[in-house]
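**Student:** Pasting the structures here.
Each value in this text was obtained by applying a stated rule to the coordinates, not by laboratory testing. Nothing here was measured: the structure is a model prediction, and the numbers come from that model. Cβ atoms are built from the backbone, for glycine too; each structure is taken alone.
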Structure 1
Amino acid sequence: MTQIGTSSHPLRIAIIGSGPSGFYAADRLEKEAGLVVEIDMFDRLPTPFGLVRGGVAPDHAKIKSVTKVYDKIAADQRFHFYGNVQFGRDLTLDDLRAHYHAIIYAVGAQTDRRMGIPGEDLPGSHAATEFVGWYNGHPDYRNLQFDLSQERVAVIGNGNVAMDVARILAKTPEELTQTDIADHALDALRHSKVREIYILGRRGPVQAAFTNPEIKELGELDDADVRVDAQDMILDTASAAALASADRDTQRNIEVLNEYVGRAPSGKTRTVHVRFCVAPVALHGEGCVEAITLVRNTLIAGDNGSIRAQATDQQETIPVGLVFRSIGYKGVALSGVPFDEKRGVIPNAAGRVVDETGAAQTGQYVVGWIKRGPSGVIGTNKPDSIETVEKLLEDWRADALNPTSATQTIPDLLQARGVEYVTYTDWQTIDALELARGAEQGKTRVKFTSVAEMLVALHEVKMGEGEAGD
C-alpha cells in the first residue's frame, strides 16, 4: 500500500465546484474505509450547492431540501469549503497540482445552447438560464431586465427548465410570495402583463423531456389554463411503438396531456399552450422581438431506434414579444484543462480526464454535467460521481496520482493573494441570515443577491461577535 492516504501523508483532494456532483464525490471519498483523506471544495461564489440554489425553481422547496444531505457531508472534519475562490483567477491548475494528489472538476454546464436562427440576438430574446438565474437571485443575473409588459411569450424546449420558466411566468404573485424567489423578480412579476405562454417542442409528446410533476403542475395553477391541441396528441407509428414499451413516467405524461386536451377553458386570465413538433426558424421585429416563425416537423424513425424531427414546408408566425430558449446547457472550458468544444464537456474515460489523443491526465477527474453533458436530475449525479471516484481510488491504489510539492497551505496562499474566502461555517452564517430575513417577511428565505452583500453581512456578524467577546 502506498504511503499516500495514511495519517502521516493524507490523500489530498481538490473539488472544483460545489453542486450535487461535487458533494456526492466527497461523500464517496469520506466513506472509503481505511483511507485518510482531506477534501477541499472550491466555488467561485460564497454560497455552495450550485443549481440546487441557483437553478431549482423557488416553488420547488422539497427538491432543495437535498442540501441537508450535503450539510452532513460538509460536517466531516476532513472536509473544507473555500467559497468566493475562482479557478483560473485565484488558484491556477499549477497551484492545485502542487497542493493536491487529485483534482475533481465539478463545474457543471454554465452556458446555454443557441438556436442559430435569424433574429436570435434581438432584444427580447434570452437564454432561459438568464431568467432562471434572475428569479433565483444568482449574483451573475440579478441586474438583468426582462420586458414583462409583453402579452405573449415563447419558451423554446420542453424539458424541466422550460416548464419552470413557463410556470413562473404563469403563476400569480400570491403563489410565489412565500417562496425564496428573489425580491426583485417578485416585484417585476407583480406588474407582469404576460397572458399567453407557448411551450414549443421540436419533437412529439412521447419524446418530451419534462417529468410528471412538471407537467401536472401546469394544470394546478391558480390563474392559468393549459391548452393542448388534440392534433398534437395523434402519435406517429414510431412514437406509438415507443410509448407501448416506455416507462411509466412517459406513459403518465401522455395521460396528463390527454387530460388537458379535453379541458374546457375556465376563464382564467392566462393560458399556457403546450405544443409539439414545431421548431423556430426565425425571430422578427424592428429593434426587438415581435414575432416568431415556426416550422412544422414530422417525426422520422432512425435505424438505431431513435426518433428525430424533420422539417416540413408548413410554417406559421406567432406574435410574441419575449422568447426564452431552453434547448440545453453547455459547459465552459477551464484554463489548462482539456475541453471538447463540440460537446461542451471535459473529455474523459469513465471520469478520468483525457486529452485529444485519449491519454489520461494524471490526477485529474471530472463529474456531473461537465463530464457527461446536461442530462438527468439531481440524483443522477450520485452514481456518476461514484463511478469517477472509483477510478480515482484505483489510481490511488496503483500509486498513480500527482506528487505534491507545496510548502504553503491553501489558506495562507489565498490570504497572501488577498482572496477573501468563505468557509462552510461562514456560509452557515449567511444561510441563517437569509432565513431570518425570510421569516420577517413570511417567506422561506430572502437571499443576498450579490457577493458584496454577502461579504458585508458576514463581516458585520463577525464584528458583532468580536465586540460581544470583548
Structure 2
Amino acid sequence: MISIVHIVGVLLTVALLLVVSWWSGRQVKDARVFMTGGSSGSWMVCGALLGTLAGGQSTIGTAQLAFSYGLSAWWFTIGAGLGSLLLGLVYAGPLRRSGCTTLLEIVGREYGRKAETLGSMLFLVGIFISIMSQVLSSSAMIGSMFGISTMWASVTGALLIMLFVLFGGIRSAGANGIIKLILLYLSSIVAGVVVWHLGDGFMGLRSSIDGVCQLPSVGNLNNLTGVEQIHHRYGSLIARGAMKDLGGCLSLVLGVVSTQTYAQCIWSGASTRKARRGALLCSFFIPIIGAACTLVGLYMRGHYVTAEEAVAMRQAGEALPQGVGVIADSAQAFPQFILNHLPAWLGGIMLGTLLINIIGCGSGLSLGAATILVRDVYSNVRGRLGWKSEEVSQLQQTRLSIVGLLAVAVLATQVFHGSFINDLGFLSLGLRAMAILFPLSFALWMPGRFAARKVLLSMPVGVGVMLVANMVSLPGDAVYYGLASSLLVLLV
C-alpha cells in the first residue's frame, strides 16, 4: 500500500525532472531547436535516446510480459539495444549528411511529395500505437499507486506527458534523459539485487514459479499442464516460439532506425562522432535495464496471482497459498513489487523514476509524431492551398498537435486496456519500419534506382499486410510478411 513516504519520494523525483525540463525549455528560441535540440554531447544524445526507448514498454511492459512468459520478455530491450547499435554505426552519418530534419523529408526528396505525405500518414499509425502504450503504462503506474480508475489514471498520465514536452522539445528529453539514465540504472540494479536476494537465486525463482503455476486454476487459465511446460515458458528465451520472439526483436531493430523520434536524437548531436557515441552508449545500457525488469516479473509470478486467477481459485474451492498475494493484473507487477518489497523511501524514488521514465518516453514519441504532422503533412497541405506561416506559428502548431495526439490516445487506451504493452510495442515498431524502412534506406544509399510509383505502392502494401497478418495470427511474426511483401513490390 502506498504511504506518505512513497508519495513524498515520487513528488520530489517528479519535481526534479520538471525543473530540468523547464530549464531546458528556456533555451528553446525557435522551432528547429525545439525539434532537433541544437548541439548536444554524447551523453545528451544517449539521454534523449534512453528517455524515449526505455519507457513504459521497456520497464512496466517487460515485467508484465515476464510475469506471463518469463525470459522471452527480454527480447524487447535486446532489440532496442541492437536497433540503437545499428542506428549509431550505420545510419548516423548518412542521416546527418542528408541536411534534412525528418526521415520523411529524405524520402520525399528522392521520391516526391506524394511518397512523403503517404509515408507520414502510414508512419503515424505505428507511432500512435506506441504513444498509446505509454499512456497504458502510465495508467498502470498511477492506478497501482493511487487506486484510481483506468480512465482517470490515463488522463493524469497524458497531462504529465504534455507538461514535459510542451516547453522543452527534444532538449528537454535529452537533459531529463541523463538524470533518468542515472536514476533508472540505479533502480534497475537495486531491483535486480533485491529480487535475487528475496527469490534465493535462479533456482529459488524457478521453485516459487513452479509452486504458483501448478495450482490447478492458475495452470488452467495459463494453459500450463505440467512442470516441463512451466519450465519452458518461464526459462526459455523463445517461450512463444522462435519465429515469434525473434520476429519481435527484428521489429524493434528495424523500427528504431525507421523512427523519427530516434533520428531526432541523432540530429541533436553536436557532431556525427558524438551522435554515434551516444547511440552506442544507449545500446549498452538498455538491455541491462530490461534484464532487471524481467527478473522482477519472474519474482512476481512466483509470489502473486492476478485478480482473475484469484476469482477462479475461489470458484474452484482452492485456498490461496500462504505467502502468495493478489495483484489487479499483470501490468501492475513492477509497481506492486516496489510498493510491497522495498523500503518506502527507496520505493518512492523508484516509483517516481519509473513514472518520469514513462512520461519522458511518451513525450519523445509525441514530439516525433507532432513533428511529422507539422513538417510533412501540414506543410504540404499549406503549400497546396497557398497559406503562409511564420516560424513562431509552426512552433505553436507542433505544441497543439501534441495535445491532440494525447487526447486521442487516452480514448484509445480504454479499448486496449488489458493488452500486453510489449506486444503493442512490437506492432508499433514493425509498422513504422514497413512504412519507410526500404524507401529511406534506398534514398540514402541507392538513389535513382527505384521508380516513385513502386515506392508509393510498397509502403501501404507492407503496412497493410503486416496489420492483416497480425489480426489473423499467421505463423511466425507479422513483421516477416510485411517485409517480404514490401520488398517484393519494389523488386518485381
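**Student:** With volume of the Cα convex hull per residue in Å³, for residues 42-233 alone computed per structure, which member of 1, 2 shows the largest figure?
**Tutor:** If we compare volume of the Cα convex hull per residue in Å³, for residues 42-233 alone over 1, 2, the biggest value is for 2.
**Student:** Now for a different question. Matching task: -0.97, -1.37 is the computed value of log10 I(q)/I(0) by the Debye sum over Cα atoms at q = 0.11, 0.14 Å⁻¹. Pick the structure from 1, 2.
**Tutor:** Values: 1: -0.97, -1.37; 2: -0.85, -1.34.
The read-out was computed on structure 1.
**Student:** Comparing distance in nm of label points 7 Å out along Cα→Cβ at positions 10 and 402 across 1, 2, which is largest?
**Tutor:** For this comparison of distance in nm of label points 7 Å out along Cα→Cβ at positions 10 and 402, the top structure is 2.
**Student:** Then there's this: For semi-axes √(5λ) of the Cα gyration tensor in Å, for residues 138-257 alone, the calculated result is 30, 14, 13, so let me know which of 1, 2 that is.
**Tutor:** The read-out comes from structure 1.
**Student:** Of the structures labelled 1, 2, one was used to calculate Cα extents along the principal axes in Å, for residues 250-409 alone, giving 71, 38, 35. Name it.
**Tutor:** 2
**Student:** Of the structures labelled 1, 2, one was used to calculate distance in nm of label points 7 Å out along Cα→Cβ at positions 66 and 354, giving 2.8. Name it.
**Tutor:** 1
**Student:** Upon calculation of mean count of other Cβ atoms within 10 Å over residues 282-289 from the atomic coordinates, which of the structures 1, 2 produces 15.4?
**Tutor:** This value belongs to structure 1.
**Student:** If relative contact order in percent (Cα under 8 Å, 6 or more apart) is calculated from each of 1, 2, which structure is the one that comes out at 21?
**Tutor:** That value comes from structure 1.
**Student:** For which of the structures 1, 2 does the calculation of helix-only ellipticity at 222 nm (-39500 (n - 2.57) for each DSSP H run of 4 or more, over all residues; to 500) return -25500?
**Tutor:** Corresponding structure: 2.
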